[in-house]
Structure 1
Amino acid sequence: MIDASGHILFHPSPGRIGTPASPNPVVQQLMAGQSGQQKVTNTEGRQFLAGYSYVPEVGWGVVSQSPVSNVEDNVRALLRTMGLYSLPLLVIVLLFVLWVSAKLSEPLNKLAHLASRLNKNEALYSQIPNINHWNYEANELYTTITEAFNAMRKRAEELSFEAQTDPLTGLTNRRSMESILRLWFENPMNFSIVMLDLDHFKAVNDKHGHQMGDEVLKFTARVMQSEKREHDFCCRYGGEEFTILLPDTTSEEAFLLAERIRTQIEILENPIGEKITISLGIASYPDSAQDLHTLFKYADQSLYEAKENGRNQTVLYSALKKIPLNQSSQK
């Protein structure tokens with residue numbers, strides 16, 4: 001406690017009572033009639049946190065001060081205590097936040113993984129993960145990506161079909177036929193090929209026009225498809241010439257299938273309303289030839305022989321080996 005002249009009226013240390021304290025900045029504030037708080041260094045050089053209040057009725061001042069070190073020690077002890085008590089709660093909150101984050105990111109991770117596989121062309125025909133999430137944005141993103149994925153897959157299927165299919169007849173095209181045969185050669189298996197050609201097709205185009213000629217080609221393709229077995233491949237080789245690939249089939253079995261097709265072409269009602277016939281040649285692997293080029297050469301020779309013998313018939317290469325052939329003959 002300080003009087004109006006700045007002398008100490010009361011102090012915890014009795015030896016300080018009655019001594020002047022006016023040099024102290026806090027005392028100077030009191031002598032000026034001010035109240036407040038501040039950090040000060042006392043007359044003994046120690047740092048204190050001081051709060052002071054002026055009593056105008058008597059002109060005295062009251063000062064309450066604590067050593068800075070005491071306050072800091074108390075604050076640190078309080079913080080340690082609060083930390084120890086709050087640590088379990090913080091851990092629980094952190095685990096909860098991590099769990100919520102994982103749940104929020106789960107659908108996005110699935111979609112990101114799928115997108116990564118799509119980028120590597122690994123998942124075009126795989127199943128889209130089913131995502132039904134409580135997060136609105138995640139569901140909207142899933143719906144958008146699913147629609148884009150399905151559209152891309154549909155387009156890929158269309159392109160794949162177009163790349164493998166003859167656009168006029170819908171049969172397997174020549175490029176795909178060659179791919180199938182290469183696969184059969186790489187994984188050796190017995191098979192037969194039937195080459196067939198429409199007889200006098202040029203006359204059909206000349207008389208009825210190319211549009212009707214196309215209809216005749218499509219009619220021939222439909223008959224081939226209706227007579228083939230499930231695992232056989234009907235191909236358009238070029239122009240009015242077709243090829244049928246028959247896996248695990250002997251020449252004799254191929255002959256029976258070829259004759260069914262030939263008969264149906266001849267007797268069924270067709271687009272031009274006139275009789276249509278075909279000639280067919282058959283060769284088999286490995287009985288007829290040991291390589292693809294020779295196999296087609298022999299099937300072509302058999303087809304040529306069928307045309308030379310009057311058309312509208314099927315010839316096996318195995319039968320041709322018993323008679324000499326002009327190797328340079330052209331159909």
Structure 2
Amino acid sequence: MRAWIKKSGLAALFMCAASAPMLASAQAWPTRQAIRLVAVFPPGGSVDQVARIIAQPLSQQLGQTVIVENRGGASGTIGTAAVVQAPADGYTFAVVFDTFGVNPSLTPSMPFDSKKDLTPMVLVGTSPMVLATHVGSEYKTFADVVAAAKAKKNVSFGTIGNGSLGHLAMALLGKDAHVEWTHIPYKGGGPLMSDAVAGHVPLSIGSVFVTKPHIDSGRMRPLAVTTTKRAQDLPNVPTIAENGYPGFEAPAWWAVLASSKTPPEIIKRMNEELNKVLKNPEVAKKLDAQGIDISGGTPEQARTFIEKQMAIWAKVVKDNDIKAD
């Protein structure tokens with residue numbers, strides 16, 4: 001009996017000793033070093049811009065430098081993997097796009113488990129995606145695009161990458177409309193819009209965030225949005241659902257994630273700080289100006305939303321036999 005008590009006591013001591021560094025790290029957070037927000041797409045796209053809008057006020061609130069680091073590639077998988085592999089000490093977070101909810105169903109060999117290895121910090125917001133074309137294009141309406149595809153013309157569209165929500169949404173729409181079109185993947189929103197504005201790709205599908213500035217400048221013509229309701233910032237642009245595809249919906253979204261091994265005290269504090277950032281009038285103004293409807297809320301609410309998106313697109317991928325190129 002005494003031996004068992006002695007062993008139990010030693011085990012408890014070892015557990016306390018093992019948890020002591022993590023507890024000390026959580027208590028010292030965020031004074032030890034700069035915080036990294038890993039934007040999982042290249043500069044110029046919506047993920048990069050969301051990360052930079054968040055970074056400055058977050059830095060001011062925490063009294064610590066917040067650095068935005070771009071780690072693009074594989075529809076956000078490379079940057080997200082870097083966060084999973086980093087020390088889970090609350091100094092490295094991922095700013096992800098809706099591709100995070102699509103990737104598990106299209107890329108079964110990812111280097112991490114999206115549900116087990118990552119913890120949502122907050123859902124930043126959602127937005128319609130916009131199907132748009134160069135202002136000099138032959139496509140004046142969404143109906144023109146469908147008509148061209150039905151006439152067996154080579155209708156091409158660009159997205160932020162293989163396996164992106166835009167790619168998946170257009171593949172689903174093609175099946176619904178019984179047409180085929182050609183997917184042209186880019187490495188992020190910046191490269192996509194550069195070619196779209198120059199007229200090098202006939203159609204682009206991207207968030208309001210990344211597309212609207214070029215609509216406002218008069219260089220791009222919006223044809224349709226992918227949510228069931230019209231975008232507040234583009235009230236004259238019809239939805240795809242209005243064009244004869246009732247119920248069609250594919251919203252873009254952004255979230256901040258951490259390694260699931262991050263101390264719960266840091267997760268709680270970071271969630272509180274991020275919600276403060278999203279309630280900052282200047283931040284709200286910048287996000288709203290780009291067509292993002294701010295969400296905020298708890299980590300649990302973010303997880304529920306993200307896992308629902310994963311389930312929706314996993315079913316779409318399976319039912320329509322959609323493959324990443």
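Worth pointing out:
- Computed 1.10 for Cα Rg over 2.2 N^0.38 Å - originating structure among 1, 2: 2
- When distance in nm of label points 7 Å out along Cα→Cβ at positions 106 and 306 is computed for each of 1, 2, the one that comes out at 1.8 is 2.
- Read-out helix-only ellipticity at 222 nm (-39500 (n - 2.57) for each DSSP H run of 4 or more, over all residues; to 500), computed value -17000, structure in 1, 2: 1
- With FRET efficiency 1/(1 + (r/R0)^6) of positions 34 and 186 (r between Cβ atoms, R0 = 25 Å, to 0.05) derived as 0.00, matching label from 1, 2: 1
- When mean count of other Cβ atoms within 10 Å over residues 74-81 is calculated for each of structures 1, 2, structure 2 gives the greatest result.
- With respect to relative contact order in percent (Cα under 8 Å, 6 or more apart), the largest value across structures 1, 2 is given by 2.
Values in this text are rule-based calculations from the coordinates and carry no lab data. As the structure is a prediction and not an experimental result, all values here were calculated from the model. Cβ atoms are built from the backbone, for glycine too; each structure is taken alone.
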